[in-house]
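Coordinate-derived values only; no laboratory data. None of these values were measured; they are calculated from a predicted model. Cβ atoms are built from the backbone, for glycine too; each structure is taken alone.
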Structure 1
Amino acid sequence: MSDMRPVLATLAAALVFAAGCTGGAPTADNNAAQKESELSANKAAFKVALLTPGPVSDAGWSAMAYRGLQAIQKECGAEVNNQEAKDAQIRDAMRSYAQKGYKLIIGHGFEYNAPGVEVAKDFPNTVFVSSSGGATAPNAGAFRFKLEQGFYLAGMTAGLMTKTGKVAMIGGPDVPSIRSTFKAFRAGAMAARPGIQVIETFTLKDSDVAAANQSAMKAIEEGADLLIHQANAAAQGVFNACKDKHVLAFGANMDQNDNDSGAVLASAVIVAEPAFVALAKKVRDGQYKGEIESVGMETGAIDYIWNPALKAQVPQAVMDKVEAAKRDILSGKLAVPMDKF
């Protein structure tokens, strides 16, 4: 047998050379693939939860926040989840999400502010933000959507259009954020018609359609011919009463002009998506600091929208005055009253 050692040595050297060519520094394609993999991992790790006081199908307060959550999912690539949580459920829901690695928990309402600040102490790597409220912590805070601006314009409209000199506000829970919007509605109505009577009622319930309907009916029987609500999922009770009694209503929180009652003249609207996405990006990028952030018409977060189907019922003089007030709010010339809480 001939000596194979030179051949084997040559073959081994060739294999080492080949390995060096393919197994050394990563190629550009490998770098790109690794970066994409890391980016996907980061996106998957960013989880955002939403807690609401009512169902996200309410076409109002909770639905508006759910749209914001969907925008976070779309624009930030976040994993999202939501649930209805009230009273004693709130802290447990917050803790559960934080324990599962959620980086941002949004509680949609004043009632989530204090629990969020409390729970935040135990979860420093999670941010807790409520839609309304005045308490903060290093990793907790609140939005102040200046819905008062839209309510003021609705109050002006009501004051200019009422035939009876009486209008009404139907609230669900009696909380500072709702009282503040009602004060703005009253201020707008008084500015348009000094001496107007503004009826204020709270059902103290969050989603009781029958209770909201009864309160609205009572206000109408007392002479109110334009009504606004802050009744969350129970808003339909107010709209149904207005339809039955042939008076007009205002939508709140979302554009409710297409409500099947046909009674909604205009809506005071929160546009949550831009504010929610901006918040999520701050949290994702590690730039969030506990604060109270106020957003209004000047940032596109609040609007007042006429119902095209009923616009013909609004005298041009009324339209002109309300639109002039809207421009004044946008320019800062008109400061709408807002409670501090």
Structure 2
Amino acid sequence: MEYRTLGLTGLKVSPLCLGTMQFGWTADDSMSQRVLSAAFEAGINFIDTADIYSRWADGNPGGVAEQIIGRWMKQNSIAREKIVLATKVRGNMGGGSEDEGLSRKHILAAVENSLRRLQTDYLDLYQAHWPDPKTPVEETMRAFDELVKQGKVRSVGASNYSAWELMQALWDSDRNDLFRFDSLQPHYNLVHRDEFERELSAVCKTYHLGVIPYSPLAGGFLTGKYRRNLVPISARAGGAKRYFSERNWILLDLMDALAKQKGASISQIALAWLLADPLISSPIIGANSIEQLKDNLGALDVRLTPAEKTTLDKASAWKETPE
């Protein structure tokens, strides 16, 4: 497996990142452990989680995904340096209005809780899950800078930031000589392109930020399990319905035909499209089973020709592309 460098800090990450949003939600503890082991054995060293995963699930108080990862590393004697471990801070952890946000107080408390749940003494990547309009950017970036200098965090990143919010944070770090965001985790896939491509992609390219797209399969829509006359029962069906349009059904038909030509799955075509972009560091995959994981990993063996990528670009373009 060919590893990639994430941003400017030199973290060496696998070309696919294992997401854990499903841990404690659509994947129970046992299956989550199996998925982690199978991914690691296949060469995946990059694991992404968040302190709130998966607090929305019944009986899940938050922090469950981090706990599962921590137990997995300890029980399997996984050498810490073999894993690039990323988590996030910002969401409400159930302790009231002060138990969320990007204030210095909350960040310094949240990182200790994440380290405890993950059973580690440092994070490779600590990310702001969303911006926090109630906290000055300088306060947030100084807190992250403090954690890097303490050795508790190796790199910091942003998720769900707009271009102006990302630029504001980069500018503030530069102005105050603070450790800056080195990666962005955007919502990006074949049917959700404009949010990233409109302005964020230019910022990431100019300032050499690693790009870790989440939802690369559009909540399951780009797996092909949803069709014009077929909507299976799924915990994520509600989110996928936003993509139900004639334009996207045509795109799925095109991807299906391309997948058959290459002996691949529609999911693998969707991931291969992202992997063909040199700006993308490591798309985040989420697997509820070993079968799903193996299918996603198969994308690493799929190569799109320039003509095939252009065809997909045009079929999914959010703006007119030059001929």
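Upon calculation of helix-only ellipticity at 222 nm (-39500 (n - 2.57) for each DSSP H run of 4 or more, over all residues; to 500) from the atomic coordinates, which of the structures 1, 2 produces -15000? Derived from the structure labelled 1.
For Rg/Rh (Cα atoms, Kirkwood Rh), find whichever of 1, 2 sits highest and give me its label. Largest one: structure 1.
When distance in nm of label points 7 Å out along Cα→Cβ at positions 177 and 289 is calculated for each of structures 1, 2, structure 2 gives the greatest result. Source structure of the calculated read-out (mean count of other Cβ atoms within 10 Å over residues 281-288, 24.1) within 1, 2: 2. Given that Rg and Dmax of the Cα atoms in Å, for residues 105-152 alone, derived from a single structure, equals 11.4, 40, which label among 1, 2 identifies that structure? Of the options listed, only 1 reproduces it.
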